[in-house]
1. Please state which of the structures P, Q, R yields 31, 19, 12 when semi-axes √(5λ) of the Cα gyration tensor in Å, for residues 127-254 alone is computed from it.
2. Of the structures labelled P, Q, R, one was used to calculate FRET efficiency 1/(1 + (r/R0)^6) of positions 151 and 199 (r between Cβ atoms, R0 = 25 Å, to 0.05), giving 0.25. Name it.
Structure P
Amino acid sequence: MKPANDPTPAPFGAFAPNGAQAAIISLAQRSRLKRGAFRPMLSRLVNLLRAGPLDVSYQGASFRFYHQASATERGALFNPDYNVEELDFLRSHCRKGGVFVDVGANVGTYALALARHVGANGKVIAIEPHPVTHARLKFNCEASGAAEVKLVAAAAGPADGELLIETDGDNLGASHIVTGQPAGNAFKVPALRLQRILDEAGVSQVDALKIDVEGFEDRVLTGFFREAPPSLWPRAVVIEHLSRNEWLADCIADMRARGYAETGKTRSNTLLVRQ
């Protein structure tokens, strides 16, 4: 078996949970242990039984979860209903054969769930700039046979060019675009306007969009809605609001002014539908 950091990864299934790991995961999934407060402890326990990633199924797709340093991957590993309210909302507004856009796709827990929903005649655009996370996203797409997913190795931003990204060492999924003084681990990634990404993907309309870019949502969306034709505006949007205090402009209010209505809110995300 090749090590987890091998540039040519072992095939999916090489890191299937052993018996003890599978028992702990199953117990968590069937109990209150799947809640967020317990997941870091469970992750450490599972890692003690055998260090490294785990190859499992989530929302019908195949994932290699590096759960030790990723809150998203821990969540999807131990909680089968992780983000299910948001996923069900997106599926309800995304037709078979439709288009879903995932801005800040991480390792693909949204993108691959929606790929199964839109089917082979649909299209999913998964935008993820962090090279480590993007490599995991690519592996998960290939393991799932999701040919309908188009991967974009760039950050969505207000302009084409480059942006700085910083990595949170304790949670890779919380890596974020630098808007102030960069830390020592910041590095450059390509940046593209969302409209350019959609144009280059040959997309003329979007059924649903999810965006989670750690407080940079306003810089992505306000320019897009100002410049893109209304025919390109998504019918439904899931936007993370946990870092809205970092927004320079209230992009949710901007969407409301453009005809979107809030239809729900979870702990992490606001759900909007275009009227």
Structure Q
Amino acid sequence: MTSQFKLCILFGDKPDIRPPAEIGSGWDVTEVPVAIQLIPFESEANWAAKKAQIADWDLPPTRVSSHFLQFWGLKAVGSDVDWEQLEFWTKRAFRRLADLGVEVVGIYGGFFAVPEGFPRDEAMQQALRFSHLLADHAEQYNMTVALEPLSDLTTLWPRYLEGIEFAKKVNRPSVKVMADLNYFIKLDQPLEHITIEPEYCAHVHIAEGGGQPGTGDRSDIYKRLFRILRDIGYQGAVSCACAWVSTDGGPLRFGVETDKTLAYLQNLRTEVYAE
């Protein structure tokens, strides 16, 4: 039987309202937010305590990361890029990601937004420099960088195929691209673009826009996406990094909702691979 892609869930982005310990064991892998859980600017003692906490949550294996630079004033493009901070953060982030066994490091396209009035050519050179910094550390730990085009036209590569072209400019074996369904939909990009150079697809994100998969009417497009992933032999992860909502009219019960979403996605995946 063809190996199936994995189902992944983001944990720890808002642990007070979405407790990671409530996530069931049926997910194949998990995705950790670097800037919220690993926090490279914090001490090694704090990291040791955080690692112990993550272990106590007893989650499925952590193989993906996201939220690489958020919330700390770090920028990869613009007049106020602080390379000393970026280099410190990146080096320590990758070492901590390696501690958790992460294999794919998601890098949000918003980090590459060109400020108004800033020269685009200079922004491109900064983006290339940062991407090489990422690649240096990714290759040290045998990880893959997944650049995430996010359909924002102020960024250097808003579309999926533009993300691939940028990755080719970086020209490092560790630098690839992420396919995020919401951003495909926003700019009306054909999902079939994933099949053009399938070796560049390192990770996939899905959501309903305002909630988790299964709360809207996207079953048909999920099946289209899943068929494409099946047909290209994709064996990475499809991650639910989304806004979680209650589907029963009461307060959010994170464990209940994650179990519902997992069952929904497992059924769709089984249906597609059985065709």
Structure R
Amino acid sequence: MAGNGRTIVVTGATGRQGGAVARHLVTDGWRVRGVTRSPDSTAAKELAGLGVELARADMTDRARMRAVCDGAHGVFSVQNPMISGEQGERAQGRNVVDAAADAGVAHVVYGSAGPGTPNTGVAAWDVKLEIAEYARGRGLPLTVLRPMAFMELMTDKDLYPPVAAWHLMPRLVGADRPIPWLAAEDLGAIAARAFAEPRSYVGSDLALAADHRTLSECRGIWRRVTGRNPRRFPMPLWLFEKFVGPDLTRMWRWLATHHVDVDPKETREHNPTAATVEQFLRRRTQQLAG
């Protein structure tokens, strides 16, 4: 088994990316220490049932993160700017870097995002470049994973797809603008492989996408898979931004005017079974039906 009983710390373990990484690592024989602020949550209990060791910690607490990283072989680091905001993401990301460096971990895999282009004006992307550079400055063996858009935007209730993916995204990105898509579960598989094969991955900065589809194409695939159109809930832009802030809509406007070239063939070199949009939607439809 790849892990041989060594420990990987996974931040955001009850979230979409962290949860996927934790599950794949457990399957591969790693010991997983899942960082969560709420170890009593349903998601945390499900991870514990898989054998994940839960560590109550907040990434704003550097000392606590240092203790969590003690004795670990590696760290998967991801922060959620939708929860923490720009300043919070920057502080949390740097705290995890410092904790990992001070603990002497052998490998950090960083869940980044975006095109890898500096000064886009999208805080959720620009801050991630800062954090990655900070990690390099601390001398950490680093792998950066950069998905653009997660397929879960189309399906997961907590991402409000009727408002976001099916109403505002087509307006702001453009219904016929190709978008690079990746399922979070497939990012988890690639992160686990990076930990298993450090010689191939340390120093890499990987743009990831398993499919390029316009929102019009995604809508057509949804209709073909489910027999109906995806539900839309029109909401004024100002009201949406009142709930989520302006950075997400700024991101969508950036995508409307900038081409992002990510080759799915390259992503499948790291995960040969990475799902296309249609495969993802069929799988998710079956999960919801079951």
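1. Going label by label, the one that fits is R.
2. Structure of origin is R.
Rule-based calculations on the coordinates, nothing more; no lab input. Keep in mind that what you see is a predicted model, and the values were worked out from it rather than measured. Cβ atoms are built from the backbone, for glycine too; each structure is taken alone.
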